[in-house]
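Just so it is clear, none of the values below were taken in a lab; they were calculated from the coordinates. This structure is a prediction, so every number in the text was calculated from the model and none was measured. Cβ atoms are built from the backbone, for glycine too; each structure is taken alone.
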Structure I
Amino acid sequence: MTDLLFQINPGIIIILFGVLCALTPIGTIRKALLLAAPIIAGVMIFQIYDRQEVLAGIIDIGPVTLTTLRIDSLSMIWGYVFCLAGVLNAIYGFHEKCKITDSSALIYMGSAIAGVFAGDLLTLFIFWEMAAISSVFLIWKGGEGSFKAGVRYLAIHVLSGVLLLAGAVIYGLSKGGDFSFGYIGLDAPGAWLILLAMGIKVGFPFMHNWMQDAYPKASITGTVILAAFTTKLALYALARGFPGTEILIYIGAVMTCFPVFFAVIENDLRRVLAYSLNNQLGFMVCGIGIGSELAMNGVAAQVVAHVIFKGLLFMSIGAVMYRVGTAKASELGGLFRSMPFSTLFCLVGAMSISAFPLFFGFVTKSMIISAAIEAAHGSGIMWVVVGMLLFASAGVMEHSGIKVPYFTFFSHDGGHRVKEAPWNMLVAMGLSAFICIFFALPVIGYPLLYSMLPYAVDYKPYTGDHVVYQLQLLFAAMVAFALLKRLGVYPDERRAEILDFDWTYRKLGRKTAMWINAMWARLSEHTGNVRDAMIGGVGRKMSQMFSPAGAFSAAAPSGIASILTGIMLIAVLMLIFLNG
């Protein structure tokens, strides 16, 4: 029985817990299931993985072979961090009394874990779509505008799934029916469709707006959960299928830079964090494009760090929103007096994402930048990429490291006198903050993280040059922010709707569709009138010619009846003639 259990993808166990959660009316039992499921899955991963690739759960369906369980050094670390995020999210949402949220969260998390451990593209597709469908309920449980945002989110993710399936079928058939999910590369048939499907989920430029649209509309707990899984599943798929693909270097570099400008002017702090999420994903996409062992180790380490510190930032803003009722920077400020622990935890998350020494991001992001510098030797264009990554590092310090905590807890006093966050939120934030500090510590912290990375690590983050250079970069960003505020040229925080590429379909596309619909209605009315006039005119002419009072009837002794009889007689005579 035990051997059979370890043939099952751990994600499927979590999905079954989610179904059970939906059938459980008692809230306490649901919370126990929510907490137990990722712990059990984590134990299963630990028991199955022995530092060698494990292939199991093989199912033959006609000529197609599905490998539902594949654990190796790459997928293992994603599985562990997803389980850890599941535990933290369960604690954070303990105050929730919504069966849909609890059940959807488990099915969504289980689908992401099952997708990471999928050994073939068809199994990946199944859980790819299941993650999209289950996660949309977390958006629909949000507030105003959540339903429309959820519909747009679902549409774009179903499109991603369709592209993935189409690419997988083309790719698998070209391999003689072998759908195994390994390195694909851009030269393989169907590869561009697969890359595009993954690019939608990871937020390639012009495909990213579903994050800024949907995440801020989700429920408070839902936003924290959403930030952990979808994009990281897509990152894993890119790391598995397209390592060393050069175009990803440049796509990732662009992803790191453009969100900085939008985050500076955005008022909704959850949208700021969504842009910051896109910025951080760019570093990892760039690392996958570089494809060296150092870069891939940096990507895996940054995934772990990003899940924790980005979740912590969303948790802290969610706690504020839970107490104050808004996440608008223009309406917040001065909350450090009422919510001191939330303030402290937010600052830990801000320093971690900014890569301060002794905080999580310092020991992970630098691996990607170092790999980029190594790749830049002998390549002029790569030095441009390095410059973009450094600019983006300073930018993330500005919008996530300074703007989010400053306008939330400090800045002008918004006059809010509220209670501290609920105990469960504080516990979840406290654990996340502890992880952010622990894994950045020398001797015991980051060496433990590095020991779990896909390749052997020979990298020392705490060198004099690295520490000094990083502090210079961070303090330069802080001085720039202070100077801009002092001179009064920093963008004001005010209520406004900021559109970027989604303007093409949410504004221009909608108005274009409305114009086409109006023109079509007018054209239909006009063509209808013309049609009626033509048919009516022809009818009147026929009546004038052939009716008993018509012209033909006036010349014929017996009117129309005689004419019709004559025509029939001619036809019969012709038939007789032809057959004679």
Structure II
Amino acid sequence: MLLLHLSTFLFVGGSAQTLLANPFHRVEGGSNHSIADGLRVDLGYEVYQGVADPDNGLNTFKGIRFAAAPTGELRWQAPRVPKSNRDTVLPAQDFGAACPQSGSGMKPSPPFPGQSEDCLSLSVYAPQNASGLPVFVWIHGGGYAVSAGTEDLTNFVRDNDHEVVGVAIQYRLGAFGFLAGDEVYRNGVVNAGLLDQQFALQWVQAHIEKFGGDPGKVTIAGVSAGAGSVMLHDIANGGELGTSLFTNSIAASPFLPQQYGYKDWIPSQHYYAFATAAGCPPQWAYGNSSQTIFECLVSRDTATLQEASTSVSASGTFGSFGFLPVTDGTFLQSTPSEALAQGKVNGLNQLTGSNAEEGRFFVMPNITSENDLLAWIHQAFLLFTPDETNELLEHYPASNLSADTPFYATNGESGLTAIDVSQTASGHQQRANTIYAETTFICPSYWLADAYTSSGKAGYKYQYSVTNAVHGADTPSSLNNSPGPNTGPDFIRAFGRMWGNFVRDGNPSISSELANGALSNVSSKSALEDWPTFAIEQPRMVNLNQTGGELLPMEFLDPYFMFMNISVYQGPDLRNDFKVVDGSTWEGGRGERCEFWKRVAEKVPE
């Protein structure tokens, strides 16, 4: 939580839904190639040649351009359909270029190779001979500042019996995608990165049938800022889009930073700081009537703009990001907490999760006293009154742990809680870590699931508790992409199937055989055969954990390139430990703390 259209009505299933005008159209004239014709797919504006992967039973199409390069005069403009280029068949064997990276507070931009503004591409993972399959669209995380759409969805598609089509998308990052301010709004668009994502979803609606997917059965999913993006699509356009772009959504650790209005003081200051760093300072504009600040920025080269974006981002507090989504009145008509409280959501079903130790990588690791904690709180929550700060401290009280108390993972239901201790911290540091975790990732997942269930739809909630359950630790297991030795094969198989079942059926329930696991020797019925929905009145969530194994050291590399050495349970006898728990009483009363954050949302804002 630290700082930093045109539409028509479509009647579906007897109910009116607002449908965004789709800029894509089917191929006019000529043959409309599909996978059945080989590996050549005609998108109308370009023709692509995919790659067969017989070992995994897939055809892959990487680096498909879905929007024109947002360079020059197209910077900070809404995405547009690419120009027609049908003279040659384009190979779809390599990922497209990563979008320019910006880094975060006190951390440099990571070394992604081949960065370019011409980065609005996506990749498709289609089972061979696919037809009418549900579609899984992955939105990468990275604080809206780093990373790329290079998540390999091969194993996810294969492990779910080749019954889904996978799509991974990219979008503009940092100042390229999230520069805000009145000048940007008047001359272009704010939230350009989110509009890129929405444009990719329109592309899916127009073209996914060519790859064997069903545009009427789309699930959007993501982790961290990708999950935050999912949450924002859930409330996009006032929640009036219905199922026109997707039916289901999955948000793994939905990132909810402070969301200001597009011309509020903080995004405006970031705009002027960015302009100054790019050589377009306000005082320069006053003496040059022939060019505005915005026009000056549009004229700058990519390297200059990226350096300016990185400079502004790095000047923020530890773990913060300089350029973030803003309330713009159209795509985002209110803050997420307000929209979710009113049940204004798109789609039908939502599956959301959070991890046991979400805050570890986002809080400066030097909080050793009450004064340190107060200094951090005053920096993080600038609008809090003394009374609100005192109430915050009451919800996150200090423990009487001795200095030599060992770190360990709490069990959520008894003994010390996440406010007191974790595998990576204790005392005042752990208080700060949990404050950040709950206000930025965990409570938003509560509100998101509740919004669907309370509005007559279906919201499901889980916590990933496999040690060490830091932010981002769950993704390798859910997608089965290089999971570590701390997750057993039974867990990976069950977790991936939960997501797969949700993509297919809108329900994450799995069989008792999968839930219990092959190593458990348990034949009793699992509660996960009928996964309960989550609502604030009945906050039933699933805790995903394991038992067994041997405590051994392991090195972690988090999504923001921080190393951590810690001991975790490993070995061949790791067994699933899944159960339904009370999300309100969890970790010493998390439900009450989330209600506090909801009450002070205007002061945060979120």
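Source structure of the calculated read-out (mean count of other Cβ atoms within 10 Å over residues 311-318, 28.5) within I, II: I.
With helix-only ellipticity at 222 nm (-39500 (n - 2.57) for each DSSP H run of 4 or more, over all residues; to 500) coming out at -8000, pick the structure among I, II it was computed from. Checking each candidate, the match is II.
When mean projected area of the Cα convex hull in nm² is computed for each of I, II, which one produces 27.2?
The correct label is II.
Determine which structure produced the value 1.00 for FRET efficiency 1/(1 + (r/R0)^6) of positions 271 and 399 (r between Cβ atoms, R0 = 30 Å, to 0.05), calculated from the coordinates; the candidates are I, II. Only structure I yields this read-out. Out of I, II, which structure matches 4.5 when distance in nm of label points 7 Å out along Cα→Cβ at positions 103 and 127 is calculated? Computed on structure II.
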